[in-house]
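Coordinate-derived values only; no laboratory data. Computed from a predicted structure; not experimentally measured. Cβ atoms are built from the backbone, for glycine too; each structure is taken alone.
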Structure I
Amino acid sequence: KLDLINKDLFGTCYLSGSKSISNRLLIMAFVARKNIRFVNLSKADDTRMLARSLKQVRICASSQVPMIIDARNSGTLFRFLTASLVTQKGLWHLTGTKRMYERPVKPLVEALITLGADIQYCCRPGFPPINIRGCNLKKRKVEIDASVSSQFISALMMIGPCMKSGLQITMTGKVVSFPYIEMTRRLMHEFGIECQIKKNVITVPNTVYQPKNMMVEPDWSSASYWYQMAALSDRAELALPGLKKESVQGDRVCADIFNRLGVHTGFNDNGITLQRKPDEVREFEYDFTGCPDLMPAVMATCAAKKIPAVFNGIAHLRYKESDRIESLTRELAKVGATFKVSGDTVKMTLGKEIPQTGIVAFETYNDHRLAMALAPLVLELGEVSIENPEVVEKSYPAFWKDIQNIGLCSVEATT
């Protein structure tokens, strides 16, 4: 339960390292078979689980007894390990939660099988769980549907250097979340791998990884919820150290997005400062094809500020930790928003004001980004309750502690 203390947002918040960067660095170090020191590695549950799983894989390699790896509801862990384990001698059983069983992996699995992988579906074809027998991949070229998840592409890219002839990936369909593919390319460049991306074709050479110790920059996706709080505040001057304009993270565009929603970003040598500004749009439209993780915070902000909005490029949000289109539209209807969903677009209008007869209770659908996007609505509603608040452990474990320490609201656990 959250109770608003004041609508002024002042202070400093230190964000953990980027989850997306951390997970890629761990996979590349694993493929390279090197022990590397990463400073400010993400404290997200996803990253901790991946690190533990990779350690266990090293211990169990070449065993004739299948090792069971439970990815729970971590799409990143499941997808990255699916590709990485294909190249590791041994037997592997990848499983997860009920929701994970609903998240498609067919494009990645079929691409790996084309390259020579030995993978079998255990239940429903195209979905987890799966069994993998590690082997050498002999083919070089593969096509893959890039319209479901960019993590399929990144997973293939990161194992490319250890393939005898390298790897050529042809992406088909509408490419979603391309900035994450570009992030993978840039991080591989830091490790000595020169991938080439020309239109829809990615070429990865057979080259030895040259990993090095690295400082992980703070997480721009986590910063989006602070932008949201700044947008809904009366006054704001919040420092987020370590974030930089020239970031490998595509979600740095949240600075531009929230500039339209009343938040100015000041860049300096130490990081960024968020300031509330009076000018904001009367209506909003944006294509989230490249930055889907920002959509929950932006949609909730527009709903709270009563800004009619159109959200494009969001079809692939149905395959996240929850069906985020259905989940968000259902929860934001509680604050008066109405929605029309059509294919890849959601149009939001504001209906009649809903009189608040008590605390607004938001469900999270076991989705970390819903919990963090709905929490800042306390700035408009005064008090809210968040069901299953521990889901934030997946990407931002310190979220509740941070918003309480900044003096925004009180946080009380309820039963």
Structure II
Amino acid sequence: MNKLAIVFPGQGSQYIGMAKEFYDNYDYVREIFHQASEVLGYDLASTCFNGDSKYLEQTFVAQPALLTVEVAAYRVLMNEHKIKPSFLAGHSLGEISSLVCADAIEFIDAVKLVRKRGELMQEAVSNGKGGMIAITDMDSSMVHYFCKIVQDSKKYVGVSIYNSGNQTVVSGEQYGLIELEKIVKKNGGQVTWLQVSAPFHCELMEPAARELQKLLYTMDFKEPKIPVLSNVNALPYTSKYAIVENLTHQLTMPVQWNQTMYFLEAQDVNLIIDIGPKATLRNIIRRSFPKIETYAFDKKEDRETLEMYLKDKEMDKMLFLHRCMAIAVCTPNSNYNAEEYNNGVVKPYNNLKRIVEELESNGSIPMEEHIRQAINMLVSNFETKHTPLDEREERLQQLIEETDSDKTYIQMLLE
């Protein structure tokens, strides 16, 4: 069964026309854009679909636009496919999008937050005086060394993102980045200037971080319903109380994206969906972690392939119902109260048996409600028969393995 992570890219992935297909086809996507526009005071849909690309690159514009697009795309994915991610992980700004989709931050509050975050980050360094470059074909230790050489000439540059073993991003002052570019190319590295208007995730963002922290302390957060990985340490948030600290430090500390991917790999994640515009994270992941199936939801061809992949990997729901009935029959009984046994074992079993017969007779595929009924029947069976807790766990694990079910999904239905 799939173990899914959904990833949310950051600034630089924006483009004119992003999410327009979703906007045109889904009422709830239009509502999401409308809510954001109400907060921002301008028509965000027009900015995203018909605006100027240079204007969209501006940090205070790009951040609320990307947040809205990513939340909208996530809603489409959840509505179109009955899947439950095991982890969410955002790259830079994407971390806030992931917290929204984990229900830790209200969407309206997040729009206000990222608008202010973008303004603060833009104000921290004058436009045109700072930037970011991606360095490939060079080990991060060498990048650090060359940054030190540039810093010795009184120009600030510093590593801001560890994207992969082959790509490191550096932020800094414009003149420092130009000097670093020359050194890197002379030593065999490749340099790409990013479409951002400020140098993020470095000490130049310290003034912005201080002001952002003040705003974060005024906000209400909830516990994430899905584990969200932090850019700061590449580990899941331990509680809602970590949100202020992590999002504050995220502005001045490097994004640990490569470590995030190693964490997901160690957790046996075998499917990743890049939910944002373009395919930036998909491309990074495919190069560095080719064994993990990765798709970009923004790409129509990827969505079509993903749909086929999910169908191929889909749980055999009818087998699940039959195995629940079989486990119920073979579970020993320690309760000899006839009335309790009839109400807690016989009636639920016969009810499920009737449902299965009707489904098979009609050639219908079981729905989630039928899976839930089967689990409830099994739980009732265990409780009535006074089945020991360790035996219950063992039989549920047996059910998951025999039907190739997603343990997270089953646990969700048990709640």
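Listing for the model above:
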quantity: Rg/Rh (Cα atoms, Kirkwood Rh) from the coordinates reads 1.07; which among I, II; calculated: II
quantity: Comparison of I, II by volume of the Cα convex hull per residue in Å³, for residues 217-392 alone - largest value held by; calculated: II
quantity: Comparison of I, II - label where distance in nm of label points 7 Å out along Cα→Cβ at positions 33 and 345 is highest; calculated: II
quantity: Test item: P(r) over Cα pairs in 10 Å bins from 0, in percent, for residues 49-264 alone calculated as 8, 29, 33, 20, 8, 2, 0, pick one of I, II; calculated: I
quantity: Structure (I, II) behind the derived value -17000 of helix-only ellipticity at 222 nm (-39500 (n - 2.57) for each DSSP H run of 4 or more, over all residues; to 500); calculated: II
